[in-house]
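Structures follow.
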Structure I
Amino acid sequence: MRVIAGKAKRLQLKTPKGLDTRPTSDRIKETLFNMINPYLNNTMFLDLFSGSGAIGIEALSRGAKFATFVDKDRNSINCIKENLITTKLMDTAEIINLDVVKAINLLESKEVIYDLVFMDPPYNMDIEKEILVILENSNIINNDSIIIIESSIETKFDYIDNMNFQIFKTKEYGSCKHTFIEFK
């Protein structure tokens with residue numbers, strides 16, 4: 001796994017040991033960033049369920065101003081730190097070693113607004129809905145924020161119609177997909 005483009009281009013990234021994380025392939029990551037590149041420059045980026053930190057690091061490499069990485073797993077946190085040091089991006093990052101819900105509560109007290117929120121929760125556990133309900137009423141995003149969810153292809157978002165969100169794009173890759181969400 002590597003950084004695809006930007007100031008940290010071609011640098012190799014580590015992945016956490018074990019089978020608890022599922023790194024996004026370089027091909028899928030490249031497709032994702034081709035779609036969000038116009039939104040990246042000088043943005044605040046939130047990487048939930050960060051794993052190796054590869055998505056947030058790619059965002060920083062391509063021009064995001066700052067990225068916050070959230071993961072509750074100690075191995076993932078250590079991996080993110082190593083990858084930020086390798087890419088020399090540590091000074092534009094914050095790492096939070098908490099459950100995502102607790103991390104969002106912490107971030108709300110800091111009054112930071114994120115332009116882009118990426119989440120890659122464990123597949124097929126319906127965690128996406130819980131986090132979207134929290135984000136819908138949170139002060140860490142605003143009407144211009146974009147939420148991107150990586151999920152299994154089977155994940156349904158039919159509940160979105162009952163929220164203040166709407167899906168404006170979906171990109172399927174085979175066994176997974178990216179769903180792009182914004183406020184109505």
Structure II
Amino acid sequence: MAMASAMLPLGTPAPPFFLRDVVSGQVYSLDSFTGKTGLLIMFICRHCPYVVHIEQELARIGHDYRDNSLGIIAISSNDPVQYPEDAPPRLKEMADRLGYTFPFCFDETQDIAKTYRATCTPDFYLFNQERRLVYRGQLDDSRPGNGKPVTGRDLRDAIDAELAGKPIDSNQKASIGCSIKWKQVGE
């Protein structure tokens with residue numbers, strides 16, 4: 001069942017994290033992106049049809065912005081016991097297949113998703129240089145089966161405005177996707 005992102009209030013400071021990249025094994029934190037003008041944090045997974053629908057565009061965004069001052073990190077927080085497709089080895093396969101140029105980390109405890117109030121995949125958070133939230137919303141208007149092209153327009157417009165030092169429209173549409181698959185109590 002599709003659900004909308006929680007829309008964390010604009011201006012919220014980026015909560016700290018320490019997560020391991022499923023590809024390189026390197027640990028990433030907010031400090032890993034020091035000196036970057038902006039930081040895009042994407043909560044995604046492998047199995048969700050909403051993420052599968054846009055996965056090529058996520059790879060393009062990584063390629064298009066890799067040589068500028070935008071830091072990008074993807075995080076998967078789904079329970080791999082219930083959803084083995086979202087276990088770290090399968091996430092690594094996804095990152096390799098798509099040629100992700102950004103770290104793809106696994107949130108084993110799900111604490112980071114909870115701290116960010118991430119509710120769905122995909123869920124996007126764009127922070128400015130001071131690590132204050134300036135955009136949280138959809139990639140674009142495309143959804144599986146709605147016939148609209150995947151362009152990344154909404155997210156790209158926000159990124160471009162942030163990198164150019166221009167204001168970002170605060171009228172933002174929530175991302176829509178699969179709910180994050182939370183661990184069962186006792187796991």
(message) To test your reading of the models, identify which of I, II gives 2.6 for distance in nm of label points 7 Å out along Cα→Cβ at positions 35 and 91 when calculated.
(response) II
(request) Supply the structure label, taken from I, II, corresponding to helix-only ellipticity at 222 nm (-39500 (n - 2.57) for each DSSP H run of 4 or more, over all residues; to 500) with the calculated value -9500. (result) I
(message) By the measure mean count of other Cβ atoms within 10 Å over residues 99-106, tell me the structure among I, II with the highest figure.
(response) II
(message) Ranked on relative contact order in percent (Cα under 8 Å, 6 or more apart), which label among I, II comes first with the largest value?
(response) II
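No value in this document is a laboratory result; all are computed from the given coordinates. Since this is a predicted model, take the numbers as computed values, not measurements. Cβ atoms are built from the backbone, for glycine too; each structure is taken alone.
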